[in-house]
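Derivation of every value follows stated rules applied to the coordinates shown; laboratory data play no part. Source: prediction; values computed, not measured. Cβ atoms are built from the backbone, for glycine too; each structure is taken alone.
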Structure 1
Amino acid sequence: MSEALRKIVIVGGGSAGWMAAAALSNATRGGCEIVLVESEDIPTVGVGEATIPHIKRFNASLGIDEATFVRETQGSFKLGIEFVDWRKEQHSYFHPFGHFGADFDTLPLYQYWFKAFAEGKAEELQEYSMCWGMAKQGRFAQPSNNPRQIQSTFDYAYHFDAGLYAHFLRRLSESKGVRRIEGRVTDVALRNEDGFIESITLADGQVIDGDFFVDCTGFRGLLIEGALETGYEDWTHWLPCDRAVAVPCERSGPEGFTPYTRSTAREAGWQWRIPLQHRTGNGYVHCSQFVDDQTATDTLMNNLDGEALADPRLLRFTTGRRKKFWNRNCVAIGLSAGFLEPLESTSLHLIQIGIMRFLALFPGRDASPLSAEEYNRLTIEEYESIRDFLILHYCLNDRQDGELWRYCREMQIPDTLAYKIEQFQRNGRLVARQIELFTNPSWLAVFLGQGPTPDRYDSLVDIRGVDGPRYLSGIKRAIDEASGAMLSHQEFVDRHCKAHDLLAST
């Protein structure tokens, strides 16, 4: 029987490192020494400020109070993402969290909508989303626990300052016994007999050994790649954007404090807009093959809500993943594991799921190869399903203003995605893989947002004889009434979780 781990060393801080430290210390309850090594001289990326609803479960597992968390991270609430000009110029759509309306029959609501919309008896599908009803009015409230109410059909996530989140988790982790060591890693020693990581050496000569190592060193993958030479699978041919320029700016007032993220397509990529309590986060994700960095920077700076609060920062990346996420006695978490660009706010989720999956397969000192194999199998499938969802946004477009969009329309896509698209376009069916982060409502939102309605709807719609337009009309009315009775997003934050210090931070 394998001996229990005595010491875990996390290399790298930021969101990935401190999320790992918080979860590991919470799970091991002092039974395993946890050390985090980071250098203040090495900056973190710090652009992952938008999330998806799963982050609520992670915070709850750590006993974090939501209001305190939002207050401490200058946070706000997120009901989904508005995509502007993605299918074509002067067109927008909304990807909501939660369901479209409420199913009123054995068939999904959207099958009745397909028929009603084709007959001119229904509005766009997003009009039957509680999230969009709230978002377009700038409203927010907690979901209802009563499944009979339309207010129970939506979910939400957060926008927050990733740097403040890391500091928040650091305080929590250190209170649970995590020991932080300041220093820059200069060497990684491997054991001769099996190639496992034995220790790391810091610039000051300090040697830190461990039973297991967590690589949170960002794109460079100091342990997983630099020491273990794991290899990287490049997905640039499917997700060609390889640069991002980011800058915070002043908030534009209550009207700009939207309870959703906005993604606006540009000639060679897309621009994000993320409203926080103390500032608005902005960035332009672009492809260096089709635009130079200075032009991209100028485009971003000319499309801000308010005055920039810092100099724009350029980030370089290669979309893809490590060939193994868990190799020997090392697991890569965060950017060291891979990067799928921030289009659907999955970066922090992949950190979260990587940590929770590691805990589910928690190793002994032998770092069981079977555990590593299962971890890698599940994580590869997760990355590939998210990859396909992101590609969907790009490959279905009618934009005529840039070579990037022509390339994405014409590129060969993964067979797994091509199958999904054909099923939807020919028969109006949503098919899923075994592991899917984004469920049917998300795929439906992007399918319809990026392309035309399917060729046909389910034939049972006609056989069952249900009056779909009447039900849809009732859902729309209930959404409008419920949304209109809610507080504005600004009022909700001011009442429940307003930050004490609204000074802008870099």
Structure 2
Amino acid sequence: MPDPLPIAKLQTGIPEFDTILRGGLPRERLHLLEGAPGTGKTTIAMQFLLQGRKDGKRCLYVTLSESTQELVSAAASHGWSLDGIGIVNLVPLEAQLDRQQSVLYTSEVELGETMRLITDRIESDDPELVVIDSLSELRLLAQDQLRYRRQLLALKQFLQGRSCTTLVLDDLSHREDSTDLHSLMHSVIHLEQIERSYGAARRRLRIVKMRGADYQSGWHDFMITTRNVLVFPSLIAEDHEAEFAVALMTSGLGGLDTLLGGGLSHGSTTMLLGPSGVGKSSIALQYVMAAVRRGERAAYFSFDEGFHTLQQRSSALRMDTAQAVRDGRLGWTRANPSRLSPGQFVWQVRREVEDEGARIVVIDSLNSYLSTMPEEQALILQMHELLTYLNNQGVVTILILAQQGIIGDIQNPVDLSFMSDTVVLLRFFEAGGEVRKAISVVKKRTGIHELSIREFRLFPDGMQVGPRLMDFQGILTGTPEYDGSLEPLLRDGKESA
């Protein structure tokens, strides 16, 4: 059997959207872009025509609801000009005040006349790309589902006789009939906007169908900016595998590296688990700055604190994060969970790894990231895919999860430990009239590690890790008790090898 002929495609003007479409929209076909008002249909349609104009193609925008001036103003708000794109404003006859005579203009006459005006203009301009915005006005004119479908079928047959690629928009005003056009279309693209209880709305899209062509299924987040429509293709980890050397990433802190069996393995995920304020972010920062000093690129995604706070804390630990950012060795991103979509976050991580070459990625913290996607199951699936991708790229990934409570009964807000190759547990304890901190490794899939518990300390002499402590009780319960002497505990300027 001969190989199938490749389908010629047109770029949409949105590179990541073309990635999802496996190259773009098939040429000389009829495509449906559907979504409720405000989801971004007109903006995407404009970018499609602007790309066509850039490629030297004749373009026509047929509007049945907005005036030419409204379209021009909408384009100008994005910094775009519609010069060179034909615009025809066809207000249906029933909407013209001086022609609203139901005796003379029945719905069938009005629909037929509007369809004739569309086909006449397409014949006269002979465009290669056409946008028809929107079908809801034609549906209202028809009043009858059979008449409406018959007219659209006639329009499809008319367009098929021409070398024309057409994008029709539908605002789903008749939701009970929301799929009535799908069988007539070569492809269907559905847009959706999800309102959050607080923060920015989340936009996403999916390809419902595309006859005879491959595409990436599933939901993909997107956002509309001043200048662009940015689409964030959902991640398929198995499509991104790279060769990397099996090695350990050290922290530069002898006691910490010894506790972890020499360091953290490339292509693995480590979770730092403990109550708020116990030092999880500081330990992650120790690994980040050690990588920076070796000349490697690190990426830190902070959901919880601003860079000014991070800089103050790192300075107290004798780390110059500001200089690392200026040198391009540290990519620091403030991730606002109320404004960020999960797909956008994954895309930002990918850019750090694929474009900037980051070898260590820190996500601080999973608690705040959880708020970007209330559906816990979807969060777990997406995070699993992201971690698999990072492991496939040979990246050292550090996840920070703050447990609920500081002392007593400490609980996990969500159990993601099964997705981590290494789990490091941090706890508060008291000894000698002071509040101190303990660190232990409870899991490491990629090699051996110490089973002991060590004390660690952040200030005032920078980070320190003490010797093994043998007299602990209850470290796993969240209420550890230390019954040993004070001799092995850390004092200023003392660190264990």
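When volume of the Cα convex hull per residue in Å³, for residues 14-85 alone is calculated for each of structures 1, 2, structure 1 comes out greatest. Among the shown structures 1, 2, from which was the value 14 of relative contact order in percent (Cα under 8 Å, 6 or more apart) calculated? Going label by label, the one that fits is 2.
1, 2: which one has distance in nm of label points 7 Å out along Cα→Cβ at positions 182 and 310, as calculated, at 4.4? The read-out was computed on structure 2.
Once mean count of other Cβ atoms within 10 Å over residues 142-149 is calculated for all of 1, 2, which comes out largest?
2
Ranked by mean count of other Cβ atoms within 10 Å over residues 230-237, structures 1, 2 are led by 2, which has the greatest value. One of 1, 2 was used to compute distance in nm of label points 7 Å out along Cα→Cβ at positions 38 and 126, and the result was 3.6. Which label is that? That value comes from structure 1.
Out of 1, 2, which structure matches 60, 21, 19 when semi-axes √(5λ) of the Cα gyration tensor in Å is calculated? Working through the options, I get structure 2. Looking at mean count of other Cβ atoms within 10 Å over residues 110-117 over structures 1, 2, structure 1 comes out largest.
Quick check: -8500 is what I get for helix-only ellipticity at 222 nm (-39500 (n - 2.57) for each DSSP H run of 4 or more, over all residues; to 500), calculated from one of 1, 2. Which structure matches? Working through the options, I get structure 2.
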